[in-house]
1. Matching task: 23 is the computed value of relative contact order in percent (Cα under 8 Å, 6 or more apart). Pick the structure from P, Q.
2. Out of P, Q, which one gives 20.3, 56 for Rg and Dmax of the Cα atoms in Å as computed from the coordinates?
3. From which structure (P, Q) was mean count of other Cβ atoms within 10 Å over residues 66-73 calculated, if the value obtained is 14.8?
4. Taking 0.80 as the value of FRET efficiency 1/(1 + (r/R0)^6) of positions 26 and 234 (r between Cβ atoms, R0 = 25 Å, to 0.05) derived from one of the structures shown (P, Q), identify that structure.
5. One of P, Q was used to compute helix-only ellipticity at 222 nm (-39500 (n - 2.57) for each DSSP H run of 4 or more, over all residues; to 500), and the result was -11500. Which label is that?
6. Quick check for you: by mean count of other Cβ atoms within 10 Å over residues 50-57, which of P, Q is greatest?
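Taken together, the values in this text are just the output of simple stated rules run on the coordinates, not laboratory data. Only a predicted model underlies this, so the values are computations on that prediction, with no experimental measurement involved. Cβ atoms are built from the backbone, for glycine too; each structure is taken alone.
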Structure P
Amino acid sequence: MDTNPMQAKTIDSLNIGLILLSLILAIKLPFELFLFSYAFLGPLHYLTEINWLKSKSFFARKQNGILILLLLTFLISIPILLKLPMLADFTGSFWPAEYSKTLTDQTNLMILTALLFAIGIIHFDKWGAILLFLAGSLAASMLILKFIPVSNVLVGLFIPTLIHIYVFTLLFMIFGTINHRTTPGILAILLLMLCPVIVFNLQIDTAAYPLSESTKANFSSSNLDGLNVQIANFFGQLENGHFNLISPVGIKIQIFLAFCYTYHYLNWFSKTSIIGWNKAISKPGFSLILVLWLASVGLYCYDYKTGLMALFFLSFLHVILEFPLNMMSIRGIYRKIAG
């Protein structure tokens, strides 16, 4: 969508404010903000972005390739969905736990295959070429994960989380600023890049972060601190092999996560006039999105863990379906830089 320079400048200025707002709130309420953003803003973001991607044919030259991404997402989601209380007893008789374990063990392979396969989707429209690229993506993923040990952590831990919500958001902003070249756009990019440094250098007083019983319960029951533990372990920040959520390191990690997720969602909603995702929603589509969003929020309010599992497919789907757009953004930035 074409955007005039003044409109782009206004949106870029707004994003500076949203970055500062997200950072301040994350520093003040890192645990509560994360729970709120993930439950209330997250589902609305998934639904509206998937609808917009659909209106853009998912930025794929051949729609059959998207079916493969859907299949991979479904396979990744099965082990989580089958843990839902209403499905666990029903499926136990014909779906042995070994099946779920097998799929879980191959999650990293499927994620990396989907990411590499997205490169083929944006370049090829011949079905034979797409299938050949899929086979090549699968083979390359197997080799990468086998011979580059750190790739397993990067793929399984960072691609669906920090790379998606922070790195790709940053790349979108860079691509937009390269096109529009506004001063607020450059400042927003620099500020976003500076945020990890700010968080890392915070002086944390753990006494200033008391957790309510409901917040503790949501984190523990949903295993939301699992990502924090893995991030701390990856950067060698465990204390004698243990992780304390309410420690200076634990709080800093949570501040950064709360900031990244909140700004990722707010950035999407701020781009309404830039990419026009709201215009891609029909009246029946708006009603459906509203009902699904309210139902999603209701699930989280009823039981956070249930909401997390029930929405897992939708949340992961929007990550996977965004891969072609991510690849196009990287290609666009390279082309602009290369002239």
Structure Q
Amino acid sequence: MLEPERYGADELVDCALLLLEKVGLRAAMARDVAETLVEADLLGHDTHGLALLAPYLNELDRGQMARDGSYQVLAERPAVANWDGQRLPGPWLVRRAIDWAHSRARTHGMATVTLRRSHHIACLAAYLEPIARAGLMGIIASSDPAVASVAPFGGTQAVMTPNPLAVAIPTSGDPILVDVSMSVTTNGLSGRLRAAGKRGPHKFWLDSLGQATDDPGVIFAQPPGTILPLGGVEAGHKGYGLGLTIEALTSALAGYGRADLVEGWGANVFVQLLDPDAFGGVGAFTWQTDYLAQACRGSTPRSPDQPVRLPGERALARKREQLRDGVALHEAILPALQPWSTRLEVPLPIARQA
């Protein structure tokens, strides 16, 4: 197998920034989007990094993603806020919510923002490292009320989205970075496998008759199949319950969701930051998390050549390696951007020499 071509992270950000600006997105918003997408690729989440740039450009071009403006504050208390995102870019809105919550968490111990009517927010893990490096614990959750692809446990018709949950946990070293969907796989990976004519590694999907399958194409069929909740056929009641919890944290708290008329691809979001110093103290917090990290890594592995890792450990190692050696982009990303490069007269990055 050929090694993927590699590109400088800064060059990728600059290219994405220019493409977004050329299609009309305000510069400050464009930078947040570009940096978030490249961060996802740096961490290895390549279905939710620059793979999203072409769809985002299309949404901007069609007026489905707002190019300028600001969020509307619907409710606010000292450490709680509810915003209407006005269909603005998700990465810009999430970064603003984190900024708002950061200062208030320092004062009040914790702070929470709910967002309704955000556009898509990309990879949740891409927001986590700065939160944890600042000594805060962060929780981010997302759902999309315009999309349904995940069946409730025991059902065959889609009700929810994969509903990811991400958590930033500080330690005295590298943070623990959790990013997991409440379904066994994602819409993005399902679409990529289907486009490549590939099947999944396991039976992650149900066809319209409720039969488990490794064919991702069933969710695009008519009548459509569904993605199984986390836990699959045997233990999907767990993912089902967690998926409902994410719906409550995002749509129900924000006061807008599946019960309403929705406007297209987007997100409802829950952002919460907690300051350990307001509880047992940051020293005690990292004493506990360091112990857990050491105990997990020290657990005898099932396979001797596969030692136990912490969530985010491989992603952060990959980020360091890719910042040094270049970002290995998925082979489908630049071809998808080529029409936009031609139309907007923005050259695509050139691969680094081996």
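1. Working: P: 41; Q: 23.
Computed on structure Q.
2. On the way: P: 20.4, 61; Q: 20.3, 56.
Matching structure: Q.
3. Details: P: 17.5; Q: 14.8.
The read-out was computed on structure Q.
4. On the way: P: 0.80; Q: 0.00.
Derived from P, not from the others.
5. Working: P: -23500; Q: -11500.
Answer by label: Q.
6. Numbers: P: 16.0; Q: 22.5.
Comparing P, Q, the top value of mean count of other Cβ atoms within 10 Å over residues 50-57 belongs to Q.
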